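These notes open a run of structures that come right after.
Each reported figure results from applying straightforward, stated rules to the coordinates on display, with no laboratory input. Not measured: the values here are computed from a predicted model. Cβ atoms are built from the backbone, for glycine too; each structure is taken alone.
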Structure P
Amino acid sequence: MNRKQRRAEKLPGKPASQVPAIPGMFAAALQYHQAGRVTEAERLYRQCLTINPRHADSLHLLGLVAHAEGRHAQAVDLIGRAIAINGAAAPYHSNLGTALWKLGRMDAAIGSYRRALELQPDYAKAHFNLATVLWKQDRLTEADACYRTALSFKPDYAEAWDNLGTVLKAQAKHDEAIASYRRAIEVSPIYPDAHNNLGTALLEQGRSEEAIGCYRDALALKPDYPEAHFNLGTAIWELGQPNAAVACYQNAIALRPHDTDALLNLGTALKELGRLDEAAACYRKVLALEPQHPEAHSNLGIVLLAQGKLAEGWQEHEWRWQTPQLIKVRRNFDQPQWRGEAATGRTLLIHAEQGFGDTIQFCRYAKRAAARGLRVILEVQPPLVRLLKGLSGVAQVIARGDALPAFDVHCPMLSLPLAFGVTFATLRGPGPYLQADPAQAAAWRTRLAGMIGPGPRIGVVWAGNPRNHSRGLAAVDRRRSLEPSRLAPLFRMRGLRFVSLQKGGPLAPSEFPLTDVMDEMHDFADTAALIANLDLVISVDTAVAHLAAALGKPVWLLDRFDACWRWFTGRRDSPWYPSLRLYRQPQPGDWESVLEEATGDLGGFVSPGHCECSEAISSSVHPFGEIASLRSR
């Protein structure tokens, strides 16, 4: 999901004019202006200038009218003429700075604000305006000081407390930022922007429920506040309530129909609900407004792949490298990316790009590249090096971070399906493509026989990597993982031997009959040797599920409702792995139904005769016939 939160910015405005009380026409013009009757005010200001072309206050206020109507160049001219007549008026210089800023003339704007402060050092509004321009130039330390100076002259300046909070947040001073936002609200409880911005600061600290309260306060004050509707949707989505998030994003879009951020997040929430056609429509609306929007392209690619529309999906998926999440880690080699063209005799570097599971799933294409006459070098995460050294077609496996040997072309691992033009007809491989080390597997066979005795052996995984470095990824992990206590129905089955394959994560209850030797697993080759001695692996969507399936072991995948694209829609089998069966939530968060079905099927593993990892037991798993056609939810 496009994880952006928005704040409302207080831009420099028009201070109260220090116009001397004058009779007649100008006084009437000023009254009209203050009442919002700008047309009448402008007419009278011009009449004043007809009588006295050097009437500085009329020039200045006409400049403010022009500025308010977006005629910033005219505003600069009019206010500049006023300054030429009366250069000692600090508000003239401050408002000239604002008009210059709107024209993008930042240095000139700063000069005008500083001149205003030379004339009137206690001019809080000019300090505020100067701070805001400095903030926009990422001169955060200077902006911080200017906001504090403004507040020293005007302690009840709510906008300054609010903007200071944002500058503090940008400096990673989160507690101070929250305190500053709270101070803005104390000074002005009916200030919706401060409520909204406090919510965003709290949300960024993972305090979603508090953030929701702030956004609701902002909306109570300003129901037509699109930023608050948007941010409320994001906070609610992070709490696992996609239906409510959809309503919030729709509210934001109703107020601002061309809001690409809201359309993008609406698409993501709809995708989580399995409403893939609607999600795709949202992403296409974004692209109609911004044809080069990388996240909309990438997210559309994921939806298309989930629907089995592989040709367009692979193409759109390439946009992932332009997204904020991946652009910083993109490999910018001098050598060109290989896109499937003839390259016999050349050396191809295939490099892992995302998680362990992705590498295990897509390393299979190294053999296909070698069959085209390429010499294949595989660069992967260090824990996978030893396992993948036995991968067919690979000339060399190196760990990510080690020096790279010479190569002619390269390809990110998840771009290989596009290079090969993979379709459903060519997706499924001939069978297992990874193998455990025979000596290690034999050693574990002996050890397990002594540790747990005879009987069907079931490996279990209940949680993925929490990925706390990213709020969005952490939210996905919360949906794919389950509390180990929920597995109690499985462990009540008699005659089975359960082995933990869980690395890290929450501990299983001590009363579970679970053998755990994962402290001895130092890489995926170690884990593969252990899995080689199991009859079945029951796992949530983790790298271990991919590993077991790539080894050819029966795998029962306990899957969340908003499944990863690679499992497609409307299926119980996986074209990627012939031995994998899907148990998908019928509704978001419904693990009970998943576990009830899996527990019932597990009864097929209980038999009067026990044997150790035998072919007879492995073949007793349900046959996984491929569904003839894919359908979207």
Structure Q
Amino acid sequence: MDDRSLYLVILAIFWFLARSGTASAKSTESSPVPAREDVSREHKWKLQDIYQSDADWEQDYRHLKVTLPTLTTFRDKLDSSAQKLYQCLHLRDELEQIFGKLYVYARMHQDEDTTNPVYQALADRAAGLSAEVSAAAAFINPELLSIPVTQLADFRRQEPKMAVYGHYFDELLRMQDHILSPSEEELLAQASEILRAPETIRSMLTNADIKFPPMLNEAGEKIELSEGRYYKLITSPDRQVRKDAFTGILETYKQFENTYGAALNSSVKKDVFSARVRKFDHALHAALFPDNIPVHVYDNVIETINHNLAPLHRYMSLKKKALGYPELHLYDLYAPLAPVQETPIAYAEATTIVKEGLSPLGDEYTDILQTGFTSGWIDIYENRGKRKGAYAWGAYGTHPYVLLNYNHTLRDVMTLAHEMGHAIHSYYSHKHQPFQYADYTIFCAEVASTTNESLLVRHLLSKTADTQQRLFLLTQYLEQFRGTVYRQTMFAEFEKTLHQKVEAGESLTPSLLNRLWHELNVKYYGPDVVIDPEIDIEWARIGHFYTHFYVYKYVTGYAAGTAFAEKILTGSEEARRKYIGFLQSGSSDYSLNILKQAGVDLSTPEPLEAAISFFTTLLDELEELLAK
């Protein structure tokens, strides 16, 4: 997952975070970003838990290449017997499981240092193998759909082992109108690597090639500006530091706007092409269909937020008044509302805070959390060439992994809780589901992570009645909401507009992209915020636009996470049990059904409206505190 700047928190360390005997982490902003080899082993993830060495990776790679042709021997034979059908599906799953390990190992090694040519090559080979695996298996679904429904039902009765594929068969029949002939599916599979080119180009430009200018920090020291350090700088109490970081980052992207524009234009065209080839109404329909999400759910997110921009405008007005500026600029949005002692949070302290905040999830959950902290699941600190932001990932049969760029702020503590939500969701689903259903859908992916964040913030709020401390905590939660709900909905609206324009035959030029982005910022932030011209290029920073119609799921996930946190904290043991059941479900049913069974119905606007109501309640308290 790309730059996780979704949870925009105010830089503040509170009295109750400190513990005796805990060493404070030193700020590293005045020192160069270290090389990968200079990072201590205990701060790196243990990818040898996937493969002990590159040689072991090569062995599995060769095995998969040799075995793949065996899969194609089942072509035109799936209707011959139940046993033959099961053997084919079982072999496909075995090969895909091996491929998952190969791909994850190669890509995560590349993400450690995107400039490393060894793992650039390994990741490129893994990407090429992806196309081969997809092409070899491309005949299966079309051929399955050619088998009469009654005959397929007989096969399922004849071979008991076929029971595991029940939901898969049901899903296949639902997708029937959008699955092409075997030869067409194979052709598309072979083109998959080419179709990923826009995202690959954007990633390499952002993570490996772009160099940001130096700038001065609060102490007047020259520092190296980077995406990993940007959040800490944009939350500085020094307005000039915030402005310099803001302009330094965005003006650098501006230098490459034609390249970024061409990449995004090509990516959207790829989405539209894929949707049309598969006979979907439009790209949004195609993106939502695999998760069985009605288009009205996406539209409801945009409509509900557009009807509720007043609370965000009110928040901006309050922030402007509290800061005392005649004009509130975009680089002021992350400014702390009062002076704060900037004591860095050591990583060890962060793990303690997260574990305490998530204790309502139960002993089993926190035991798994502790295992993740101490067993090489996490790559902690920034190094030169490392992929920016944070994500959780992994392969079936191994423990999950988390990539961080930890920089000792409260925002980084929140990111740790967020990513471990993803990781433990994967841990539970892999443990309780077979390979076929172990990976939960993207629609469900952000629920566990935002539940963790909501629990942690409420835990911190519960620890103090002090006015200043509560002010910072309230602001942190409101910023998180702004960054997750309002900002991601703005992203979702931008994406929808881009795809509609390409579907209407328009080209996405940089000037058009800049104009659309500027207009959305004006609408969302309201009359009390100056929309600086530098922001027009910000769309180039957003890697999620290359995974089309993804970001709205942060909004629905946040709404669900807020609801689950409330149920866990105020409900019975049954509420916690249902939530853990959600984590264990993987993709064994449709996403909306899994969430509804756990107690949250996202087919209605109610969860999002309830989340906005909670935002407004906290806004009322913030206004009261500012009036004192």
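Out of P, Q, which one gives 3.9 for distance in nm of label points 7 Å out along Cα→Cβ at positions 251 and 427 as computed from the coordinates?
Derived from the structure labelled P.
Ranked on Cα Rg over 2.2 N^0.38 Å, which label among P, Q comes first with the largest value?
For this comparison of Cα Rg over 2.2 N^0.38 Å, the top structure is P.
For structures P, Q, calculate relative contact order in percent (Cα under 8 Å, 6 or more apart) and state which one comes out highest.
Max of relative contact order in percent (Cα under 8 Å, 6 or more apart): Q.
Given a value of 0.95 for FRET efficiency 1/(1 + (r/R0)^6) of positions 267 and 443 (r between Cβ atoms, R0 = 35 Å, to 0.05), calculated from one of P, Q, which structure does it belong to?
Q
Determine which structure produced the value 7.4 for distance in nm of label points 7 Å out along Cα→Cβ at positions 91 and 491, calculated from the coordinates; the candidates are P, Q.
Going through each structure in turn, the value belongs to P.
From which structure (P, Q) was mean count of other Cβ atoms within 10 Å over residues 387-394 calculated, if the value obtained is 22.0?
Q
Figure out for me which of the structures P, Q the number 1.00 belongs to, where FRET efficiency 1/(1 + (r/R0)^6) of positions 283 and 539 (r between Cβ atoms, R0 = 35 Å, to 0.05) was derived from the coordinates. Provide the component values of the computation, followed by the final result.
Values: P: 0.70; Q: 1.00.
The structure behind it is Q.
As an exercise: helix-only ellipticity at 222 nm (-39500 (n - 2.57) for each DSSP H run of 4 or more, over all residues; to 500), calculated from one structure in P, Q, equals -15500. Which structure is it?
It must be structure P, since only it matches.
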